Structure P
Amino acid sequence: MNNKHSEKYVFRLKTKKGVLREVKKHSTNNNYEACGIILGEDNYPEYKAVEVIRSDNIEKSSLSFEVDPDSFIEAHKKANKHGIEVIGFYHSHLSGDCAPSKKDKKGMKRWPDHVWLISASKDKNIEMEKEKDEIDLNLSAYMYTQNRYSDVEIVKI
């Protein structure tokens, strides 16, 4: 029996600079935790991020987030249209720490096998320049799978 959860893997999120740039841009221009949905290919244990869908944080909180249900609908429609999937979520931490919070971990358990990309500003006074390719943010990725939390390596392609 070939069960994708029967072995331990190294998890990877392959992504183009443009996808990460969009996450970073959204994360730096927000007074609340920024959040959104990651679309791409699920080739467990590797994922390929193709696009992100921005969402409003309906909690309007600087300490937590909740994706707007309309963004979920948009993401699923777009994914179905282009033959890709919802592979995860992104959000920002305004604290500068990329580690998942207790609430993040609860969310990961509700969405197993989905990547959670967390960004955090190294500089709380960061300014976004339109032409600047690299924005100084920490990025980390995680997932809940095989009844445990796992780190996900971010690979730029």
Structure Q
Amino acid sequence: MEQPSLERRVEILEQKVEALQDLPPRMAAVEAQIVQLRADMNSGFSALSYAINRMHTEIIARFEHIDRRFEAVDTRFERIDKRLDAMDARFDAMDARFDATDRRLDAMDARFDAMDTRFDAMDARFDAMDRRFDAMDRRFDAMDRRFDAQDTEIAAIKQRLS
């Protein structure tokens, strides 16, 4: 490979130096763009940081509000639990009263059954007494007929005698 001539090398060097001379204004423009980019990024990051902080504050406030609502709901549930416990105690008391009433009613049923048995026995005795009274009534009726017959005989004798 052949080396370029001195003239050509100087010409290339001049072109490179001319290109380098344009470099400072271009570097200044790039530097200005970088400075502008940094400023924009700083303001963007500041705005983003502010927005994140604001959202964080809002989220924390919402969570605190939700926590307060949950605490209120918990308090309500505790009151409801107490009321339900009281109702359970009342139902247990009612169950005990119903059980006692059932026992009393069972005892009364047993007493009524015993009374029914006694009444049945009394009915049987009354039936027996009725039969005896009926028999006595028949005997009295027979006696009445005999007395009537004797009264008739006595009346006939009195009439004969008179």
Structure R
Amino acid sequence: MTKEIAHNIFGTILGGVALTILYYAYEEVIMRPTNLTGIWEMNSLIQEASLDTFVNMELKYLVFIVDADGHITGTGEKIGEKLSDRQYHEYEKKERTSINIDGFFEKRFLLQNKLFIILIEYGKRRETRTSLQLHVVNNHQLTGTMISTAANSCGTVTLNRKY
């Protein structure tokens, strides 16, 4: 009887180790995160702001991202906006403001992977900072939320890969 219990314990441990190895291989090889390097169009929708004129405002950026093994860096520019009561306005090149981004990809084994980015915009009046918390929808789309020092705003954000 003791030999049978020892075999059961050994079998359970061996099965657990095999399952762990299979899960690790699945997560690291099959479900490997997409390399995010590329040119992305970022659209943000302001849902709350300290200034009512910014609520429901849409902003569009062109973002160049470099993904160095999960460390995200990049640059870009704000290319247009749409106030809640107006048509979309695309900026002329001289009107555009520059941005820099820095962040990281957090791989989670039991929960959804997340991407954290800090965006600094060099506006005409002042610098603003925006925190993005994103998840990968597919190889060509990221979605999430944003919180910004611009009018103490927050809202949703979507990035779509252009190239």
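Read-outs throughout are calculated quantities, based only on the coordinates presented, and are distinct from any laboratory measurement. Here the structure is a predicted model, which is why all the values come from computation and not from measurement. Cβ atoms are built from the backbone, for glycine too; each structure is taken alone.
Given 0.8 as the derived value for distance in nm of label points 7 Å out along Cα→Cβ at positions 57 and 97, which of the supplied structures P, Q, R does it correspond to?
Traced to structure R.
Out of P, Q, R, which one gives 1.9 for distance in nm of label points 7 Å out along Cα→Cβ at positions 121 and 145 as computed from the coordinates?
That value comes from structure R.
With helix-only ellipticity at 222 nm (-39500 (n - 2.57) for each DSSP H run of 4 or more, over all residues; to 500) coming out at -37500, pick the structure among P, Q, R it was computed from.
Values: P: -7000; Q: -37500; R: -5000.
Of the structures listed, the value fits Q.
If you rank structures P, Q, R by Rg/Rh (Cα atoms, Kirkwood Rh), which sits at the top with the largest value?
Comparing P, Q, R by Rg/Rh (Cα atoms, Kirkwood Rh), the maximum is at Q.
Comparing distance in nm of label points 7 Å out along Cα→Cβ at positions 17 and 41 across structures P, Q, R, which is largest? Don't jump to the answer; show the numbers that get you there.
Values: P: 2.1; Q: 3.7; R: 5.3.
By distance in nm of label points 7 Å out along Cα→Cβ at positions 17 and 41, the leading structure of P, Q, R is R.
Assuming 13.8 is distance in nm of label points 7 Å out along Cα→Cβ at positions 9 and 113 as calculated from a single structure, say which of P, Q, R it is.
Q
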